[in-house]
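In the part that follows, the structures are each spelled out as C-alpha cells.
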Structure 1
Amino acid sequence: MAVILLIGFIVLIALPSIIWLYSLADVIRNEFQNITTKIVWLLVICFFPPLGTILYFLVGRSQRTTYHPVGKLVVFSILIIPVLMVLCYFLFSLGQLHFLPEPPETIRI
C-alpha cells in the first residue's frame with residue numbers, strides 16, 4: 001500500500017511540480033523577442049499551472065531568443081528550499097526565530 005501511495009505522490013504531485021518549476025525557471029532565465037511576451041508566459045504559467053506548462057512547452061519555447069540551460073537551477077531549488085523550510089521550522093519551534101515582535105507585558109500610560 002505504501003508503494004502505491006509513493007508512486008501516486010510522485011506521478012500526481014512531484015513530477016508535475018518539477019516540470020512546472022522547470023518551465024517557470026526557463027521563462028525567467030531566457031530572453032524573448034519583447035518583454036510583454038515574457039510577462040504573458042509568466043502569468044499563464046503561474047495562473048494556469050497545468051495548462052500553462054503544457055502550452056509553454058508546445059508553443060513558448062520556440063519564442064525564446066536565448067537558450068540558457070536551467071536544469072541545475074531547478075535541481076538546486078528542489079534541494080535547497082525544503083532544507084531551508086525545515087531549518088526555519090526548527091529555529092521557530094526552539095524560539096530562536098521570531099516573525100512578529102513579542103507584545104509588551106505591561107502598557108504604560
Structure 2
Amino acid sequence: MSSDNDRRRHTRYDLQLPIKLHRGNEVVEANILNASQSGCLLHCSIPLEPGGHIETSIPELSVPMTRLHVVRCQATPMGYTIAAYFESASADESAIARLADEQRAELAHLRWLN
C-alpha cells in the first residue's frame with residue numbers, strides 16, 4: 001500500500017459519473033473518476049486553482065449542494081485531473097460502492113459480449 005493510501009480515511013471507489021460544477025455563474029462539465037465519503041477525483045476540460053472551491057451536488061452519491069475544495073490540479077493530455085474534498089457533506093459510502101459495483105459489472109458484461 002502506498003503512503004497516499006495510508007493517509008486516506010475513506011475507501012476510494014472507481015467511478016465514471018458526469019457532474020456539473022458551479023463556479024459563480026459559470027457551469028463546468030466534469031466527470032468523477034473516483035470518489036470516497038470525503039472527496040473525489042475529477043476530470044475536467046479546464047484547470048481549477050488549488051486552494052479554490054467550486055459547488056456541486058451529486059444526487060447519485062447522496063451529496064446535496066456542497067462546496068468542493070480543490071487540493072490539486074494536474075494537466076493531462078486529455079484535460080485536467082482535479083483532487084477535491086467535500087466541505088460539509090459526506091457522500092454515502094454504500095451508494096458509492098453500489099454504483100462502482102454496477103459499473104464494474106456492466107463493463108465486465110460488455111467485455112464478455114465482445
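Structure values in brief
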item	result
Winner on relative contact order in percent (Cα under 8 Å, 6 or more apart) once structures 1, 2 are ranked, highest first	1
Label whose coordinates, when distance in nm of label points 7 Å out along Cα→Cβ at positions 60 and 92 is calculated, return 2.9 (choices 1, 2)	1
Mean count of other Cβ atoms within 10 Å over residues 20-27 - structure with the largest value, from 1, 2	1
Label whose coordinates, when volume of the Cα convex hull per residue in Å³ is calculated, return 206 (choices 1, 2)	1
Test item: helix-only ellipticity at 222 nm (-39500 (n - 2.57) for each DSSP H run of 4 or more, over all residues; to 500) calculated as -7000, pick one of 1, 2	2
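Every read-out reported here was derived from the displayed coordinates using simple, explicitly stated rules and does not represent laboratory data. Here the structure is a predicted model, which means the values were calculated and not measured. Cβ atoms are built from the backbone, for glycine too; each structure is taken alone.
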